[in-house]
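No lab work stands behind these numbers, since they all come straight from the coordinates. In this text, all values refer to a predicted model and were calculated from it rather than measured experimentally. Cβ atoms are built from the backbone, for glycine too; each structure is taken alone.
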Structure I
Amino acid sequence: MAEVPQWHLRGDWFDVCKCNIPCPCYFAQTPTFGDCDGTLVWHVNDGRYGDVVLDGLNVMALGAFEGNIWSGETKAAMGIFFDERADESQREALQTIFGGKAGGWPGGFADLIGDLRGIEFAPIEFEVAEDLTSWSARIPGRVEARAEALVGPTSLPGTLVQVHNPAGAEVGPGTIATQGVAVMDQAEGFEFRWERTGQSSKHMTFDWSGPDPA
C-alpha cells in the first residue's frame, strides 16, 4: 500500500433494514427472517486522504444478503452511491477508501461484499439530530431513510436506548449503537427495491484511519 497516503475519517453512520427491532446482525446473529436488505449511510464529519479534504461528504449503499454475514457463510450484494458534490480528487479518495483499497476498517468490510452491483454519483442529503433522537438521509426520487430513536414505557426521558460494544458493528470494534425505529425506508436502485416502515434502524459513529490495518 505504498501508494496510499495516510488518511483518517470520522463521522456518523446509520442503517435502516428489513429486520425486526433489534436487528440481530449487530449482535453477529442471523437476520430476523434469514435474510436482510437495507440502506447504509456514512457522513464524514471530518476527513483527510493525504492532502484531500473530505469534510461533509456522504456515501450511501443499498445491500442484501442471506444468512449470518459475520460467520463467513455468506457475502452481500451491494451498490454504492457517492456524493455528487465531490470533485475528482475527492471521488477518487472515497472510492479507494470505501472500495477497501486503502486499508483500515473499510478494507476488511469490503471483504464481506461478494457482488458489487455498481456505483453512482448522486445528491445525498444527510441529517442527524444533535441529541441523536433522529437521523435521516435521502437521494431525491431514489432513496429515503428516516428513523427516530427507540423509546418505550420504561425508557428514561432524555436517555437513549444503546448497546455498548456490539458484537457485529458495521463500523468496526468498540462503538456504541443507538437503537432506532425506521419511520421511512424506501429505496430503488442497483436492482433493489423496497418500501416499508417500523423496522430496525441503528446509529453509530466511526473513526477510521489507514493504510495500516485498523
Structure II
Amino acid sequence: MNSMKKYIAEFIGTFVLVLFACGTAAALGCQKEVIDAAYIGTALAFGLVIVAMAYSIGNISGCHINPAVSIAMLVSGKLSVKDFIGYVISQIAGAIAGAALLLPLLGADCGFGANGLFHDNVGLSILVEVVLTFVFVIAILGVTSKTENGAVAGLVIGLTLTLVHIFGIYFTGTSVNPARSLGSAVFAGGEALANVWVFFVGPLVGGVLAALVYKFLAKEEK
C-alpha cells in the first residue's frame, strides 16, 4: 500500500475521531464530575467512531488514528520508523483539523472536549493515562494478532475504547491519544494547552508498556 494513502487515511480517521467524539463531548456538555447521559454518550461516541473507522480505513492504514497505537506497533516491529513519523504527523494534522471545524459549529467556548488533570495532580493524571492506554493498546495487539479475528477486531477495539472512557472520563476526560488531546487543546487554550504534555507522556508510555508486555506474553517458548 502506498505510504501517502496510509497517511491520508490516518488524517481522515483522526479528523473524524475529534470532530464526532470530541464534538459530542462539547455539544452534550460532558462534565467529568457528573456521570449522566452526556458522560455515557461521549464514551459511546469515541467507541463508535473507532468501529466506523476500523471497518472503513482499517484495510488501508490499520486505523491507528492515535500515536500511542502507532508507537506500540513500532515497538512490536509492525511499523517502520518512517511510517511511524508519517502516521503521527497525519494524526496530529487530522486532530487539529477536526477541532478547527468545531470552532464555527460550536463556538470558541465549547471546550472542544479537552482533557484536564485529575485534582490538578500531574503524577496521578499520568498514571491514569498509562493504565487506560495500556488496557486499550494491549486489547488492540491481542485482537489483531490473529487474522481470523479480522471480522470482529473493529468491534472489540471500539468497545474497549468505550470501556476505558466510561472509567477514565471521571479522572482526566480520557485521552489515551496524544493527537486527540493536542487537537482539542490547541483551540481550548489555557490550562488544556499548558497541560497537554501530560497527555503525550501518559499514553505514549502506556502504549510502549503494552507492546513490551504483550511481546513477552505472546512469545513462544523454544
For 15.0 (mean count of other Cβ atoms within 10 Å over residues 69-76, calculated) the corresponding structure among I, II: I
helix-only ellipticity at 222 nm (-39500 (n - 2.57) for each DSSP H run of 4 or more, over all residues; to 500) from the coordinates reads -2000; which among I, II: I
Ranking I, II by distance in nm of label points 7 Å out along Cα→Cβ at positions 21 and 125, the structure that comes out highest: I
For 4.0 (distance in nm of label points 7 Å out along Cα→Cβ at positions 37 and 53, calculated) the corresponding structure among I, II: I
Given 3.9 for distance in nm of label points 7 Å out along Cα→Cβ at positions 77 and 173, calculated: source structure among I, II: II
Among I, II, structure where percent of Cα pairs over 24 Å apart, for residues 45-164 alone as derived comes to 42: I
Read-out Rg and Dmax of the Cα atoms in Å, computed value 16.3, 54, structure in I, II: I
Winner on relative contact order in percent (Cα under 8 Å, 6 or more apart) once structures I, II are ranked, highest first: II
Structures I, II, by Cα Rg over 2.2 N^0.38 Å, for residues 93-196 alone: label with the highest value: I
